[in-house]
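Quick heads-up: structures coming right below.
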Structure P
Amino acid sequence: KADAARNGIVVASPITMQVNNPPASGTYAGEPEAIEVVLTVPEKTMLSSVVYNGSVTNVVRAVGLIEVTGQACVLALNSMAASALKIWGNTTVQALNCVLGSNSNASSSINIGGSSILTAESLWSAGGILDAGNTTLVKPPISEAWPLDDPYQHLTVSGMGSCAVNNPPNYNSTITLSPGRYCGDVKFGSQANVTLQPGTYYIDKGSLTANAGAKIRCNCTGTEGVTFVLTSSGSPSDIGTVTINGGADIQLNAPSDPNAYYKGVLFYQDQQASANLAKFNGGASMVLNGAIYFKRGQIQYNGDHSASAKSCTQIIGDTIEFTGNSKIVNNGCKDAGIEPINVKGVRLVE
């Protein structure tokens, strides 16, 4: 109706508007991603009223098709926060073939400034974009748009089982760990050399910390991988977070098995969590192939994902801030089992 009004037609009796999804007629009839709009406008005759004193009905029809125009690899979910997605200071972010998105409707929904350098496919914001940095985009940024869909909204904490390890020790030597429920904080010290068997690691009422010097790998082949789930069998306020400090040597991948419940997800924080800060500051030695999902968390990220030309890092949080130098590879997401964050546009087709 607003678009019709901008073109001089106010939709009020006797003018009618009919919206059909999918369209009822035409080439795109039955297409669920198409929308048909039909305007019926009665008009009185002027010169022809000499021979005909009735009215003439004009029918105007248009069809728009919703199409996927790209994929986001970074999405801030907060709907109102200023600087929900922030790239600031002495920061370099490379996100080739990737859209950076924010669902905040604030005027500074995406805030880029300082001496920051950003290279990306595009920017997508439900609010405004403040760009005072050195930004290179393949496609023009989109602001004041609709929010992007959360691809992991449906996930819950599933199959935790009983405690496999109560009050985990400070792991600071060569050790192999098995999946299961770890009740308490999980800490990897500077001398830790950890091999993770494939599967899901539930951290119940605790946080995951990896200090500088810690080396963590997954003993995974094929579609195998690991998922860390941060949750609480008690109060949601006990749900922990993740801190990966600079200099930690971490190379992990999420499971890509289609039958895995957490397919494509490397870190998952229970959606009931209170707001807290998750730090992924491993730098050049941190390679995380999978989705990092903190619906209620503030994510701080600094990682150089350059170990594989065909891999995928996806970052979804309440708010997201990039620090240091970060490279995000986004061309192996399908093989990694990651659910896409589709960026959609509308094209007039009829």
Structure Q
Amino acid sequence: MSNLYTEIAIKLMKAEKLRIAIIRRNGFGDLVVAIPLINYLFHTYPDCEITLFTDERNSALVKYIPHIHNHVTFMKGNRYKAYVVAAFKYRGKYDWVIAADWGPMKGVSFFMKLLNAKKNSAYVNLKKYVKAFSDAKFLLDPRVDQHAGLTILQLLQGNKLEIPESYLPKFSPVSQVCPAELTDIEKKLHFNDQNLQRLMVSVSNNRESSLLKSDKMADILNYLYDNGYQFNLVISCEQKDQGEAIELKEKLAFEANIVSTTSFDSFVCLVSQMDVFLIGDGGIMHLAGGFSKKQLCLFGGINATQWHPLGGEALVLYDPVDVNLLSSKIIIDKMKILLTSKCK
């Protein structure tokens, strides 16, 4: 047994908490795909104390993730300065530090050394880090033939070929996390038939190649509605995209709700209240997966194998250039499957 695991065993016998720090920067999706690793740690060491280090881009999601005891947000500005400032405060406070990334991250490796933990786990691409870290795995480039979440999990469980269901993301109920925002969202949703499934589409996406144009989206939705697949439609948009939302609504042959949220918590509440999604890849699909929703995700020029949503019933369509090149019939056929299946 290695020295690290001997120390862990001693801590558990003494009923001492194993102090674990996890580092996961960048966007919401990047944090979501690290959740299987977080869940693995909780299931393996149920009495451990987990501290999550993030930056401002994904920090708002942390309160929805179970099993996180402490949260630290890196300061804005130069990342190396942020690492030094954080390390000055938290150096020596952890038994185990883990870089929850699917590939080597030089800056994070620097921060891990500054924290001076007993054990460091990370993917590295420099031989000096293999020697410097107690648990480093040499990887020149990220794995693109499997899901990023599985690659992260394999950092600690190298024999895993798929993510166990018990490790998949499951967000805390919004009624517990942000009840006021949930009440506000419920007031914005007006449906003639409350018994119909709620379908969300979005006209906002940072990646245009994964966003259906309004004409194509309207044709698909109108066809489904006219052929017996009825639903309550919600068109989600950022404030700047309200014009696009109105344009889509005007092309529909049935009623739709346009909902523009003003905060991240309100948006999460909105996602939690939906049943089915027709969306391009991005943050929405990861949130929907965390709430075990049904969704059809469209990937344009992005690796769907590496980034498809975890959790829920997710169908995926991919075009190497742009999702608008996908056949409308293929999209309609996939949506028929989702609209006729039961909500989980």
Structure R
Amino acid sequence: MRALDHPTVEQTAAGRADQDVLRFVAYGDQRALADGEWQTMIDHIRRIDAGSPLAFILDTGDIVQDGRHSDQYWMLRGILEPVVHLPLLVAVGNHEIHNNDAPIARENTAAFLKYLDPAFSPTRMYYRKDIGPLRCLFLDSNDLVYGTETDGEYAPSPESDPALVAARVREQLVWLTQELAEASSWPGPVLVALHHPFVQSSRKHEESARFLWSFRPNGPQGPTFPEMLLEAGVDLVLVGHTHTYERFVLEKDGRRMQFVNLSGRPRTSFLWMGDGARRARDFRGAEVAKLGEEGWSDLDGWRIKQAAVMLENEQDQFAIFEVGSTGAISMDVRFLNGDDADTVRDSLSIPAQ
């Protein structure tokens, strides 16, 4: 399979050199076979880019419905054609790799997304990008959630090689620990993108979110996964998976991290049976207590605020981010409303550190 034709952020760096503001768009969970909404969204993004150039597009995963079938990647190539001049950065979702239970899905995904990083392969789907003042870490959360040593959402598949998956998990965690150590001294903002959330209000996929929240990559005496991100100075986490929009502010020990879930909307078609469990719930004012009731642990010392949540008028969405030369970040979230995508439904500002 031929890799996607989009340029890399390294290839377009020269064109950004004289720009004071780094602009990019983020979205997730569109899937190439879903419906026509992705095409509509891409057309809006094309027009936004024509008016004020974007540096890249960030996708939080689930770029196809079933990564075992290579024809879906060819369909995706056509959907993305209007923005083929923009780099596309992807945090690999579970549909691309079919919940880790089909090696051919990882092979197809690696071939299609090979342009992302020289080391990108079926066994390594995580990477780093430094784009102007912004450092981005893209994780393969699938190996963490569907790995062999987790109590996550799914048991290991008979088609998976447990030793191979365990080795991938260890290698990614070594990489992540090193990258977070380096990120703590990065002068600009740090963004982490992964497909699976570790905090959410919807019931669907709670098991994997609870696991990631309490996961301790460096052993039982080490910090939890979100504590590691916070201690390294991560400013912004972008996730998907749940097919909703919500934003949390996570604070502990005087540090703060913004957590944004951009993953479309619940759907009622045959591809999304049981969409009710995906709907976000209003936890505002009682976030820690509600999460505790839902089975989250390791909540001591955390302040968690559900700052925005899509409870009604559910619509697909994308966010426009701007990163200033000082490192300040702003975000405007646009919801699709028919052909209109000019309405800002949520906004965020992260001051320079």
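When percent of Cα pairs over 33 Å apart is compared over structures P, Q, R, which one is greatest?
Numbers: P: 38; Q: 33; R: 21.
Comparing P, Q, R by percent of Cα pairs over 33 Å apart, the maximum is at P.
One of P, Q, R was used to calculate helix-only ellipticity at 222 nm (-39500 (n - 2.57) for each DSSP H run of 4 or more, over all residues; to 500), giving -500; which?
Details: P: -500; Q: -10500; R: -7500.
This figure was derived from P.
Using distance in nm of label points 7 Å out along Cα→Cβ at positions 86 and 294 as the calculated read-out, with 4.0 as its value, let me know the right label among P, Q, R. It traces back to Q.
Each value in this text was obtained by applying a stated rule to the coordinates, not by laboratory testing. Remember, predicted model here, so these are calculated numbers, not experimental data. Cβ atoms are built from the backbone, for glycine too; each structure is taken alone.
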